[in-house]
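Each in structure tokens, the structures are laid out below.
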Structure 1
Amino acid sequence: MLLNGKGAAPGAAVGSIYIYNEKFNTPSESYISKGQEQTHLDRYLSVKDEALIELEKIRLAMQKLDPSKAEIFTAQKEIVKDIIINEEIPAKIMNERWAGNWAIYHVYETVLAALRKTTDPLIAERAADFDDVRALLINLWNGQRKKSLSTLKEPVVIAAHDLKPSDTAGLDRSKVLAIITEAGGITSHTAIIAKSYGIPAVLGIHGLLGFVKHGQLAAVEATKGTVILDPEESIVKEYRKKSGVFSRDKKDAETFLKKEALTSCGVKIDIGLNISGAEDEELSSEHYADSVGLFRTEFMYIERNDLPTEDEQFVSYKKVLECFGEKPVILRTLDIGGDKQMTGLVIENEENPFLGNRGIRFCFSNPNILRTQIRAALRASLYGNLWIMFPMVSSIDDIRRLKNIIAEEKEKLKKEGVKIGEMKIGIMVEVPSIALVAEVAAQEVDFASIGSNDLCQYLCAADRMNSEVESYYQSYHPAVFRMIKTAVTAFTAAGKPISICGELGGDPLAIPVLIGLGLRKLSMGAASVAAIKRAIASVSIKKAEEIAKKVLQFSTAAEIEEFLSK
């Protein structure tokens, strides 16, 4: 039987299925009698303390195995201690006489509902931490202890609805051949863990747990996003061979991690990191990169009931800048809007949010948010090499308006006696209208970065979050590469740096084309750095230019992908 999903971490494997179905019993709406309020409140406070102890145990275990992942559980402890949540739950118990487990469930559900409204997978998947903490609290309330994947007896293919952060704590990667799940996407926690651990993963297989059985043999091809149940012996042999090739390939790629990114003819390609915050986990890869190519600041605004203050933002930006020293840090201002919800601000739903009030448009509509972020960035610019970048820019008018706002905030800070450093100003090239006037834009700003994900969806007129039009979203579409060439040519001619920070920047198959089109700066997630450095080392500038020239002559995405694969 063949099952299809999304390949979230590359590789192949064959082995027995281990069904991991960790669930909590969802409490029903229930209330308590008068006089029982204090008992339920005391029980909640006790359960909360137990949860903190449990999470600290997991954190300490992870600290020994993988220090970078230990930060996940530090964050979960902060969720347990969240001030707003710990006002709401006691209030529901004491004032409205809700049963303690129902109060826990409902209050967390309110937060989760806001996070789930977003169609941005990077933000939606952050809900996993809240969901994880809620499950822990409910299980502790019910006197249940969490199962663990750290005590697997033999190598298996893990099958689950989804894996939360605590599910993978202490995961013995030597005992996990592959991961297959019903839920999750390529940006989910499961995908991130699988990529960083080098475990093949196929996610989003509809109805998976209804098809598989414990101990059943499965052959997983994560590159294609397929799982074969009860494979024939010939397929078993084939997949074991593929698994061996994948393991050797991964080890070979890792040898490039600490090396400088040079083409085979010795040309330096700058490697940037895409990060989402100032946590030590994300900053730990600084030694392997030349810059922060994309600092997604929207995560400072998610998972909280208020807006981050200027001082809070300043501290976060300062930490990243000090970590990277003289290396550029490209800080993207708040990229949020109709399709990305924040619990701390009411945002009206839109019928077509990707063409609506998002990115810089949202910030223009909420000038206090924009100006606060710019002030924090200007203050932090003293501590490193800060480049500020604006998303969803669609016209030269947008750029000039932004430059005026920055000038005004600079003047205000100077009058207040606040010292500021130098800061370069740039834009995301993700809206076709700005790409087509790139030669003019290049005269207005200091740099640009191509957001290939949104650029592709706007060029193909295909919502990248809509599975119904998934086949129309083609990252190898000839128009995408032609538009990239237009932007790169314009900025290069103006002597201004331009990079790429979308999915293409972390795709080894696309690297020769991007270099051939003139890009010398690429940004990606930390898990992709080693493979991208190897891809860079495998090609000369001359060969890359030949490949790019050929790609620009093709008519379809399928032709391009076939050509690059060969």
Structure 2
Amino acid sequence: MTVKPLNLSFKFPLRAVGLLGLSLFLVGACVSGTPGNEDKDETAAVSELSAIGDVEASEGTVEYFLLVAETARQKQLYGIAAKNYLKAAQLSSDPEVAKRATEVAFELSRDEEALASALRWKKLDRKEGKYPQVHTYLARLYTRTGNTKAVVANLRALLKASDGELGDSLLALSGVLSDEENSDLALNAYKKIARKHKRVPQAHYTVGLQALRSGKFEQAKSSALRATKLDNDWSHGHLLYARALMASGDVDGGIDYAGEHIGGNNSPGERLEYGMLLAAVDRDLEASVVLEQVLSDDPTNSQAARALGILAMKSGNLELADRYFTQLLQSGQSTYDALYYLGGIAETNDNDARAYRLYSEVRGGDNVVTAQLRAAYILYRQDKLDEALQHLERFAAQAPRYTHDMSLGQGELLARGDRGDEAMMLYDNMLEQDPDDQRTQYARAFLLEQLDRVDDAIHQMRLILAKDPSDANALNALGYTLADRTDQLDEAYELIKLAYDKSPDSGPITDSMGWVEFKRGNLERADELLTKAFELLPDAEVAAHLIEVLHVRGELTRMRELLDQSESDFEDSDLIKEMRERLGL
């Protein structure tokens, strides 16, 4: 099974709900609002803006560049916006201008302009030191350029600027680089910081937490133990060690350790952490008991209410889940999470009007992209494709940092709506502006396959794989396509086997492994792998593959049971409907 960048063909997936949110990989413009507009000739663009009366300041002044920048931003000409904010910052002696230029460029993912603006901001603020947050931007931007030395310098500047206790400041530092993709560089930077604070437990905790993010579980355990040795009463160190044990495969050991050190009759905060750990490993009944006690002791605890709401959804008790999330919404805490999950409950209950309204109100948080795409898909399901495209366009205009996500979402909807030529134009335009964007490359490849341009799709996937021959997702994508759409089964098997050896617990890759075994006639092995894949990733495509194998094997009872269950779980799936028709059941 290929790792598709968007999957909108099902209702809110209760079976996939977890404490960290849904792993839907929903990525998201109307053709009129795509990134392709942003690199117009700047002189022509400025003339265009001036002609319609948007720019009134004298040309070449700070005010002029700010007006051009803001007008361009409103018109989704993001490249021009970032460049003109930078020009204003370079010309102005006001750090607020450089601050605005940095924030806008960073939000628009224009890293080059963001870095230049941040350096200007830092220079203007050198004497006053009123804006320590400039070092947060610089640390993140230098992480992206691979400059470890500069990252460390800016993290140290943040520490120096903090007026809190050293331990608290180090703990706050652990979140600065948490969202950056270059996790190994971030880990090295935190290690360098910790070397000067060896007697402070929070320094080792920061290293351990980043090691956990980087998949360096032994390092995470070692750093967590150092933190606990320095302060055995500090629950964060024990919690980190428990998480590292669980991440490395010792789930029971991690839970037992957490129960001994942070469970039981400890503080509400520690009991909350223990309950969250239990829920993370699907020990839902125990988690509910612990979390309900936390909420009973503190009815305002938003984390406990959120976790209990998700657990209720997992168990199928939507009425109880609705109560928890309504309580969360009324508390004014985790508002976007509450709106998102209430939207999911409404969608599951076929109340599309309410679901659309709730999803549309999600303007931030971890689920913002998913929520907006689900809102658009509700419109698409109602045969309102143009309105769905406009919804995503409006959101991109309001939150430019998500423009790329919304553009991918529009491409998927265009493809689903039999407007593949428009989707292809959109993807080609996006790749012209950013040829190395892998999500767009995948989207284009999947569209080519959908349009039965199989050779072109395979060529696109080979180009993706050529950039990183060890990429498990790229190996899987090409291998699955070869297995499913050609007779090149030997190459397909070799590619998927390489991916499977790298990621044996990946649902999509395990599905591909099972499918290629089926194509090669190894039915028993295919059954085994696809059964495992469905446990890892219960979606319609995996179900369809397993149903096919069971049918060929003559496992008719299992096949009918799975088909009936899949029709219930994936009501909107044409794949499952077609499967029943094809099998004559």
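Values quoted throughout were computed directly from the atomic coordinates according to the rules given, and no laboratory measurement underlies them. Fair warning: this is a prediction, and the values are worked out from it, not measured in the lab. Cβ atoms are built from the backbone, for glycine too; each structure is taken alone.
Where is percent of Cα pairs over 29 Å apart, for residues 232-383 alone largest, in which of 1, 2?
On the way: 1: 39; 2: 26.
Between 1, 2, the highest calculated value is found for 1.
In terms of FRET efficiency 1/(1 + (r/R0)^6) of positions 168 and 496 (r between Cβ atoms, R0 = 41 Å, to 0.05), which of structures 1, 2 is highest?
Once FRET efficiency 1/(1 + (r/R0)^6) of positions 168 and 496 (r between Cβ atoms, R0 = 41 Å, to 0.05) is worked out for each structure, 1 has the highest.
Given a computed value of 0.90 for FRET efficiency 1/(1 + (r/R0)^6) of positions 72 and 504 (r between Cβ atoms, R0 = 41 Å, to 0.05), which structure among 1, 2 does it belong to? All intermediate terms of the calculation are to be shown ahead of the outcome.
Values: 1: 0.90; 2: 0.25.
Answer by label: 1.
Which one of 1, 2 has log10 I(q)/I(0) by the Debye sum over Cα atoms at q = 0.11 Å⁻¹, as calculated from the coordinates, equal to -1.10?
Clearly, the read-out refers to 1.
If helix-only ellipticity at 222 nm (-39500 (n - 2.57) for each DSSP H run of 4 or more, over all residues; to 500) computes to -14000, which of 1, 2 did it come from?
1
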